[in-house]
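Participant: Please find the structures below.
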Structure I
Amino acid sequence: MRYFSAAVWLVNGFWCKLLGQVPRHEAIAARILGIDAALPIRLFGLAEMVMALWILSRFTPRLNVWTPAAVILTMNALEVTLAPDLLLFGRANALLACLFVGLLLAASRPVTLPRPKSTV
């Protein structure tokens, strides 16, 4: 799951925002920020690429899961509220974001195996 999460951040940061291959991202940022978003969207792209590297690093594992989760939920709340018509799946994007966050949080929980029963 860590690699998938990092890939999502990397693709969105590099391809969609830094290279500007998905103009909808810049339009959403412009609507939310109320300014020309050419520079801010590139900065967001760089931040998302750093997020991908951080996730892959496993540095501060709990913060490493909760920070992206908080960013995803905050970002989607703003987008669904201020720019729903620009989203790929409209307001359903929020549901997809919640599912993704749920997967991230579920995958980050330690796996505990049942202890074998004593035969003494």
Structure II
Amino acid sequence: MTRFLIVEDDPVASRIVENIVGKDAVTVKSGLAALAIIEDSLKIDEPFESIILDLGLPEMDGLEFLKALRALENGLSVPPSYVVVITGEDDIGVYADAHLLGCNTFLSKPLNPEELRNCLNLV
């Protein structure tokens, strides 16, 4: 079973993603909350295989989260999670930064449900 972590502070956007990925999803509204739940999941050996990440988050933006996530995974010698970044940003520099930090796929808002299903192999 694939476990999904949705990191999205917008309730409408998070509901859309939840409807796409189904019941095996946990949703948090900030990067700090996401890191805490990821650490807990790794302690009990139930990692999230896929993370759907918004870039515009409170407390810690998506790029900062991505950097901290990869450092955590490297430090614990665990396989990297598959990360799909979703954002309303239309800046090529943001795309490049996300990929350099380990983003696997980048999707623009408004989110196309079929694109998300395809990149998560949910078709």
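Participant: Out of I, II, which structure matches 1.4 when distance in nm of label points 7 Å out along Cα→Cβ at positions 27 and 107 is calculated?
Facilitator: Structure of origin is II.
Participant: Further, regarding this structure: Compute mean count of other Cβ atoms within 10 Å over residues 51-58 for each of I, II and report the one that scores greatest.
Facilitator: Working: I: 16.6; II: 21.5.
Comparing I, II, the top value of mean count of other Cβ atoms within 10 Å over residues 51-58 belongs to II.
Participant: Further question: Please state which of the structures I, II yields -13500 when helix-only ellipticity at 222 nm (-39500 (n - 2.57) for each DSSP H run of 4 or more, over all residues; to 500) is computed from it.
Facilitator: Working: I: -22000; II: -13500.
Clearly, the read-out refers to II.
Participant: While we're here: For structures I, II, calculate distance in nm of label points 7 Å out along Cα→Cβ at positions 11 and 83 and state which one comes out highest.
Facilitator: Between I, II, the highest calculated value is found for II.
Participant: Further question on the same structure: Which one of I, II has mean count of other Cβ atoms within 10 Å over residues 59-66, as calculated from the coordinates, equal to 13.1? Each step should come with its number before you reach the end.
Facilitator: Details: I: 13.1; II: 19.5.
Structure of origin is I.
Participant: Of structures I, II, which gives 21.9 when mean count of other Cβ atoms within 10 Å over residues 3-10 is computed from the coordinates?
Facilitator: Traced to structure II.
Participant: Given a value of 14.3 for Kirkwood radius over Cα pairs in Å, calculated from one of I, II, which structure does it belong to?
Facilitator: The correct label is II.
Taken together, the values in this text are just the output of simple stated rules run on the coordinates, not laboratory data. This one's a predicted model, so the numbers in the text were calculated from it and none came from an experiment. Cβ atoms are built from the backbone, for glycine too; each structure is taken alone.
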